[in-house]
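Just so it is clear, none of the values below were taken in a lab; they were calculated from the coordinates. All values reported here derive from a predicted model rather than from experimental measurement.
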Structure P
Amino acid sequence: MTNISKVGIIGAGQMGNGIAHVFAQAGFDVILSDLSQESLDKGLVTIEKNMQRLVGRGKMTDEDMVASLGRITISTGFDGFADVGLAIESAVENEEVKKKIFTDLCPILNETAILATNTSSISITRLAAITDRPDRFAGMHFMNPVPVMKLVELIRGITTSAETFDTIRELTVELNKTPVSSEDFPAFMVNRILLPMINEAIYTLYEGVGGVDAIDTAMRLGANHPMGPLQLADFIGLDTCLAIMQVLYDGLADTKYRPCPLLVKYVEAGWVGRKVNRGFYDYTSEVPVPTR
């Protein structure tokens with residue numbers, strides 16, 4: 001197996017703290033970085049709550065939880081990244097933000113460290129090109145919520161070496177996740193299929209074919225989906241959904257990927273889903289209420 005024992009995670013949001021959780025639980029030392037102490041503190045609280053749930057379900061012992069939490073350290077910069085074997089960027093789905101992170105991070109990493117991105121849609125080859133190690137750069141797209149979902153999409157850029165790809169595949173298996181290999185096309189596999197479906201559900205709402213509750217109920221009961229597409233969009237984040245659809249639309253130049261104008265309006269309004277308690281549903285009450 002790999003000789004990587006320490007992993008750096010950039011971004012303590014819902015994806016980043018989930019990635020830190022699974023690596024720490026699997027026995028890796030983790031350094032979790034974010035811009036603010038507040039974000040880091042919130043991330044640690046989320047990790048502890050999620051581990052407590054596992055303890056409550058008998059899937060983790062109290063001793064394992066204490067040991068796992070003890071493997072996580074935090075930093076508002078890149079202190080502690082000099083000796084990581086793998087650094088995973090999990091910041092906002094914005095290409096320029098990600099490029100800035102890699103530009104700042106690369107001089108700090110040791111020369112053998114692997115760089116990965118948790119991007120859900122952006123070109124791995126293009127991101128790798130601005131680093132000092134394009135052969136040791138790959139995509140590791142975890143699914144949300146990371147501690148629960150078994151899949152990790154592994155994306156090989158044009159310059160990604162076979163050794164790098166084999167290493168991240170082995171690491172994925174060590175995390176008790178299932179890796180699937182994707183070529184470097186816009187939005188890869190999962191979101192190439194999933195997000196146009198969500199976008200079409202939003203068009204169905206926009207055109208008045210059905211209301212929020214009717215659309216979600218129809219897909220839950222008619223297609224046996226565990227969650228309706230509009231509820232799922234809120235869970236993912238409407239800003240993230242829009243960013244992915246824009247990558248598909250720009251990258252594939254096909255009008256079938258045009259983001260629904262209603263999705264754009266919701267994002268412009270700041271109604272981006274569960275993280276702000278309002279999207280296609282209002283989450284301020286005990287039972288979510290459709291906003292349209």
Structure Q
Amino acid sequence: MAEQSESTYDVIVIGAGPAGLTAGMYASRQGLATAIIAGEVGGQAMWATEVDNYLGWRLITGAELVRNFRDHVAGFGVSCIEGQLVNAIVPADDGFEVFTREGTVLRGRAVVIATGRAHNRLAVPGETALVGRGVSYCATCDAAFFRDRDVAVVGPGESAADAALELAALGARVTVVTHRPLKVPEAMARRLAEAPAVTVREGLKVTAIVGEDRVTAIEVTPAAGGTSETLPVSGVFIESGAIPASEYTGGLVEVNERGEIVIDKACATSVPGIFAAGDVTDTPGKQIIIAAGEGARAAMSAARHLTRS
């Protein structure tokens with residue numbers, strides 16, 4: 001077992017994507033001793049090969065955008081603890097204790113959870129290698145890059161149907177692939193049936209994503225067994241759900257039926273002193289710019305909480 005090390009801060013930010021980095025900067029610039037702790041810096045933004053909807057940059061890669069964020073935050077004296085995964089947040093006297101799998105214990109008067117949305121992966125060959133090169137977990141983020149192209153959406157529920165309709169509205173030709181019958185509301189099922197650019201194929205399991213520099217196809221196999229088939233596509237949008245926040249918050253804060261942390265307009269959770277921001281929350285619109293804005297709000301709310309407590 002790793003030897004435990006301990007440090008005390010005013011604000012501990014868990015997660016280092018756009019929400020976490022912004023929260024860390026805003027907390028520190030208000031004179032609060034601040035730490036950001038995360039497995040890696042960047043979050044989902046690192047996966048984006050092209051970002052063209054963040055104000056101030058017409059076109060930038062996700063890695064470049066994150067590097068700019070990181071350089072900016074570095075100028076504010078924030079302690080950034082990388083390579084550590086938080087596995088428990090425990091209420092303590094005058095705040096909280098944050099424990100990591102690696103044996104670190106941080107004490108903070110307030111906590112901002114900004115861990116992002118941990119997507120369920122297909123865990124098939126080609127998926128990891130082609131993330132950002134045709135494999136996407138966010139139709140809202142990347143649909144515009146696939147106009148007039150053949151794409152696949154993989155998933156059995158409403159998020160897959162939403163992604164398919166969004167892609168089709170922007171001119172993509174969409175095949176929805178699901179290993180079980182698609183489970184969506186009746187009105188959504190009608191919209192899918194009436195969309196000429198959308199085809200739903202049930203009872204198929206994706207077994208591989210094919211491509212070298214970019215996605216060129218997916219391999220599918222009947223869920224009941226049988227002969228594999230190759231579907232030529234330029235993109236694969238994976239909509240198989242996400243790991244619920246309750247798995248790494250230990251049930252401490254309230255989450256909704258989708259496993260997202262419930263927050264109010266001040267980014268406060270159900271536990272006083274714990275705030276949340278970005279894709280881990282129930283705020284609609286999982287976008288970099290929305291996450292960054294929420295990170296700022298969460299930090300400002302944490303500062304107000306500390307001055308009143």
- Task: Looking at Rg/Rh (Cα atoms, Kirkwood Rh), for residues 86-237 alone, point out which structure of P, Q has the largest value.
- Result: Q
- Tell me which of P, Q gives -7000 when you compute helix-only ellipticity at 222 nm (-39500 (n - 2.57) for each DSSP H run of 4 or more, over all residues; to 500). Q
- Item | Origin of the value 21, where relative contact order in percent (Cα under 8 Å, 6 or more apart) was derived from one of P, Q | Q
